[in-house]
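Input: structures, listed below.
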Structure P
Amino acid sequence: MIVTKTEACTKTKYKVYLDGAFAFVLYKGEMSRFGITEGEDIPEETVEKIRTEVILKRAKLRAMHLLEDMDRTEAELREKLRQGRYPEEAVEGAVAYVRSFGYLDDARYAENFVVSRKASKSRREIRMLLNRKGIEDKWIERAFEICYENEDEQEAVLRILRKKKVDPRTADDAQMQKIYGFLARKGFRFDTVRQVIQNYNENA
């Protein structure tokens, strides 16, 4: 394989292009160690060694560090690694590595996400947020089944009314129109909100 281009991305790191395509990023010392020079031929065995012993190892460590910093979805972790200019095979290897230790679990992430937000958000809004994070529908449904087993959206509506200090028994039309609009934007169904408000005396 021919080193067609090397391009500095920081003072110490370089993008390496092989046969005209981006291959990986190496530190200056690694460039010297593996004899990476523009226009020079590099044996396939050397390229494979770089990919497995340097790039993949670095990607695994980076993935572990990213998950120590905060819990992430698989899609978010992949995106972070890609932003770090790791090639796709290294991204896949790193994701498989952390998943094998149980550090990456979209089902668990979805469940924790629902638990922390179900008191203030509708299922529709929660689903939308989880979809944006790349969580598959099957994990979202599983989380809903577990987290809403003994509680429905009426409880969430009640909590919002109490938090905003809105009492349907004394609120005027303008206040009620405002809270209806707020709850609708949050994704709560009109029938759910209406039932909570109609039964507020016994629920409050």
Structure Q
Amino acid sequence: MLRLVFLGPPGVGKGTQAARLARELHLAHLSTGDLLRAAVAAKTPLGLEADGHMRAGRLVPDALVLGILKERLAAPDTRHGFVLDGYPRNLAQAAALAAITPLDAVLAFDLPREVLVPRLTGRRVCPTDQSVYHVEFHPPKTPGRCDADGAELVQRPDDRPEAVGTRLTVYAEQTAPLLAHYAAEGRLRTVDARGTPDEVAARVRAALPRA
């Protein structure tokens, strides 16, 4: 069993790498956003409670997110382990997570801010099928138009320059202290997130704990 947490600022590519590693090693890929949406769609008691908060424009309380995560960790497909993507986000969540599952390693993806900002601000999304493009790294065949349906691509509010700066500041203030916490526990491994997805994936595999 391999129980992992992937941490890193927005745009660093941790979600892509988490999904890839989960496929390769037959681990469950757990993203809190996906878990919330699945619980809401399944209309579980916790999902219905979460839906009420989201419809009212409120953040889903930490205790509720943890409850949904705990239910998910009990599912059969986690028997080989899991990759938890983007959670915990602060020290309080780390303490709550430690109470429900041990961790084998925490991989922190590192990328300079001057690289992160263009990665985020250059993203464009198709409003119809939600496919993601990038003006520099993954441009559509026709500028500004989705390859699949020709819809005009949009920039998410979170990817606008002013919002990106705020997101990175929030990460530095709230999530970065987790690095010291997990380093003190001896679980932290830092992964250089520069380069191609294949190059980063190779560094991820090299950083995994040995059985």
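Rule-based calculations on the coordinates, nothing more; no lab input. All values derive from a computational prediction rather than experimental measurement. Cβ atoms are built from the backbone, for glycine too; each structure is taken alone.
Source structure of the calculated read-out (mean count of other Cβ atoms within 10 Å over residues 71-78, 12.9) within P, Q: Q.
Out of P, Q, choose the structure whose coordinates give helix-only ellipticity at 222 nm (-39500 (n - 2.57) for each DSSP H run of 4 or more, over all residues; to 500) equal to -17000 when calculated.
Numbers: P: -17000; Q: -13000.
Value -17000 for helix-only ellipticity at 222 nm (-39500 (n - 2.57) for each DSSP H run of 4 or more, over all residues; to 500) corresponds to P out of P, Q.
Tell me which of P, Q gives 0.30 when you compute FRET efficiency 1/(1 + (r/R0)^6) of positions 95 and 143 (r between Cβ atoms, R0 = 41 Å, to 0.05).
Values: P: 1.00; Q: 0.30.
Checking each candidate, the match is Q.
If relative contact order in percent (Cα under 8 Å, 6 or more apart) computes to 14, which of P, Q did it come from? Only structure P yields this read-out.
Between P, Q, which one scores greatest on Kirkwood radius over Cα pairs in Å?
Working: P: 20.8; Q: 18.4.
Largest one: structure P.
Look at mean count of other Cβ atoms within 10 Å over residues 7-14 for each of P, Q: the largest one is in Q.
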